[in-house]
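> What follows is a set of structures for review.
Here, each number is a calculation from the coordinates, and none is a lab measurement. Fair warning: this is a prediction, and the values are worked out from it, not measured in the lab. Cβ atoms are built from the backbone, for glycine too; each structure is taken alone.
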Structure P
Amino acid sequence: MAGSEVTRLIVVRGNSASGKSCVAAKIRDRFGRGLALVGQDNLRRTVLREHDVPGGANIGLVETVARYALDADYPVVVKDILYGDMLTGLVADCRGISRCYYLDIPSRKH
């Protein structure tokens, strides 16, 4: 289990350039301090310097950071493309309210 009855988990997924970062930033701006923003791209590219591959180490790191923040009673926004079953377990284990959103924005052809 993760978090408490008062924690919130918001998952924002979508294709590349669908607006996930903008949506997550607006949520954080509206909420203010004390919200954990867990971005797969940041953990994958900056922390691990890992390529985007299914089953990469970044998936476990996203889950670990999100669970840690939930256990510290932070509301958590997890964002990015996010492959795998990790999200299903995270959402199921969250003791508070979980909401998942997929931004289905068609890519623009140039």
Structure Q
Amino acid sequence: MSGLVVFFALMIGHALCDHPLQGNFLALHKSRHTPPTNGDDTVIWPYCLTVHSLIHAGGVWVVTGRPLFGLIEFLLHWFIDYLKAERITGLYMDQFLHTLCKVGYVVALAYGV
């Protein structure tokens, strides 16, 4: 596959993972600033952020066939979304950084990594 095709597939995967596969529950509760909705004091944001990042890791692994890229995506996605939840970055920087990750995977594949 050409690099452009892989990039397009990665971006489709990102859109699927960020929207229908994330769902409202993970979207709301992956931030430590979201108060519990059921009156429970259980801290669930690390779990929700981790699950969301694992979904993205799976998407990258499936598209690239590289488990290492899945692991890298998991770590980077967790960190990037944490920065957004902490309001250190905003939506556009968040999406730019995620897209930059996809570019990195395509470049790594082009160089045979």
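> Given a computed value of 11.4 for Kirkwood radius over Cα pairs in Å, for residues 22-61 alone, which structure among P, Q does it belong to?
P
> Moving to a separate point now. For the read-out helix-only ellipticity at 222 nm (-39500 (n - 2.57) for each DSSP H run of 4 or more, over all residues; to 500), a value of -10000 was computed from one structure; give its label from P, Q.
Checking each candidate, the match is P.
> Given 29 as the derived value for relative contact order in percent (Cα under 8 Å, 6 or more apart), which of the supplied structures P, Q does it correspond to?
Derived from Q, not from the others.
> Can I ask one more? Which one of P, Q has FRET efficiency 1/(1 + (r/R0)^6) of positions 70 and 102 (r between Cβ atoms, R0 = 25 Å, to 0.05), as calculated from the coordinates, equal to 0.75?
Going through each structure in turn, the value belongs to P.
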